[in-house]
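A.B. asks: Okay, got some structures for you below.
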Structure I
Amino acid sequence: MKRFVFFLLGLISFLYPFFWYFGREKFFTLLAIIMACLWFIRGIYVQIFGQKIIAFSLSLFFTLLLFFRQQNAMYFYPILVNFLFFLLFFSSLFREETMIEKLAKIQNPNLPQEGIIYTRKVTKIWCVFFVINAAVAGLLAIFEFYQLWAIYTGIISYLLIGILLASEYLYRKFYLRIN
């Protein structure tokens, strides 16, 4: 059940911009209910406190949209996701381990000191990325460029995430030689 919910939420979130852009007139209630329920269930299943906050916040977001019947606010889902991830990554800069360091230590539990310093820098890069990504999506929604919003949030932002992940991996692997 847990894997199915996570898969379904990932799939619907990935396709969300297009579901919303092409079906906003017909499917507001259905899409908002599905997203609220799936995020709530994810919040129950995840173990990491920060991920619980994100999941329950997104569930609350969709629940409030349903309650107040705010269809246009559905455009702010990608903005909220980026903002919550920004908060998660940014707050980790003030802890012993950053988000990226935690992820790196899964692969390499004995991360050298230069790797720890590097992961702190990468966490800052992701923070900037989340702010810029949210700003672009927000401006497209505010100025009602809905078709561009769907393309940006449904395709371009994922490509940018992939480029950032790949370039960071290649830089770390071949230039820094940190696994």
Structure II
Amino acid sequence: MTRLFRILCLVFAALAGGCAGPNAPQSPPRLLHKANVLPLALDPAFSFRKTKLFLHDLKLEKQTTSDMVNFERERMYYGAIANTELEAREGNYFDFWWRAERTADVTVRLEYRQQNLGAYVQAQEVDVPAARGTVHTKFKVVGDSYLQDGKVIAWRALLIENGKVVALTQSFLWN
């Protein structure tokens, strides 16, 4: 195949997929008042592929000569001018890449515990309608929640279909 043909195939595939696919911009996560317990029904058609965690706090950061680490830190502050804007961006950032082998309406839930709240579990959810293929979902615990309640000390991410947990991944400290 020629290079031009490959580029045209990629452009056509992108246009044919439109913006309604699972990789389209997702709505912001909604905070749950109570994280209800769901039955476990693991399904091999769903799986977590990759997890990226990032703690952004000026008081905890150490100096580094790594350009990649410095870029990631500066990227979080892009556009912030006032000190209140800078503080509002400090906190925990979670990125999950997961895969659905078949088309399904999936809810992605992040359950977490924060340093100053002890065993109290908080949760955030994002709905992904008609998910299929690899999907990237982002969560963050920033601003007043982070400043008052502390950093996230344990977490787990769930893929929920029809009220049942079909895949999960968790931190080492989650019990």
Structure III
Amino acid sequence: MKYTEIYQKLKEKYTDEEIADSMLIPADMTEAEKIKADAEFRAFRMERLRNMTDQDMILSDVMRLRFQIDTYIKTESFSFEKTFGKYVQEYIRVTKKTRKQISEDLALHYTKLSRIVNDKEEPNIELTYRLEKHSGNLIPAKLWWKLIIKKQEYVLSQDKETKRIEQNKVKNFLRA
């Protein structure tokens, strides 16, 4: 009943074709129909997965990684388990390449890549550009950079001792 009312209101402004093109109108299904539809969809999805090439699987995993990074940046607080290095390590895994191959692809010394992956060295902006290109632009440099910034913000908020030491070096500061 409710959908009929919505349809009538839309019909006053739009043609049936416009409504069909722009709206997703849920179907009223019985429980048995829902189960059957779910099974059909699952079978279709499994068939699609079986027919994916290795390249399709890699691209799919890279997109999944991108969404994970994006979600982490937007919704979670900083974690040492989710640093730039950890995400680069996951990127290497999903591309099915070795660190050596990735370091060559990125024109980056193997030792430097290893230090970045192990969070012993901070990456630079140039590396984010290279990772963007290497990922086929699926993971933008800006997203990689936000991972670096997230860690820096955390360190900045936690390092009270360095802040005190550095602020004690300042002379003739403005007083508010």
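Just so you know, all these numbers are worked out from the coordinates, no wet-lab data involved. Note that the structure is predicted; figures quoted are calculated from it, not measured. Cβ atoms are built from the backbone, for glycine too; each structure is taken alone.
A.B. asks: Could you figure out which one of I, II, III the value 21.0 for Kirkwood radius over Cα pairs in Å was computed from?
C.D. replies: Details: I: 17.5; II: 18.2; III: 21.0.
Computed on structure III.
A.B. asks: Moving on. If distance in nm of label points 7 Å out along Cα→Cβ at positions 117 and 133 computes to 3.5, which of I, II, III did it come from?
C.D. replies: II
A.B. asks: Continuing with this model, one more query. Computing distance in nm of label points 7 Å out along Cα→Cβ at positions 85 and 165 gives 0.9 for which of I, II, III? Each step should come with its number before you reach the end.
C.D. replies: Details: I: 0.9; II: 4.0; III: 2.1.
Structure of origin is I.
A.B. asks: Now a separate question. Which one of I, II, III has helix-only ellipticity at 222 nm (-39500 (n - 2.57) for each DSSP H run of 4 or more, over all residues; to 500), as calculated from the coordinates, equal to -22000?
C.D. replies: III
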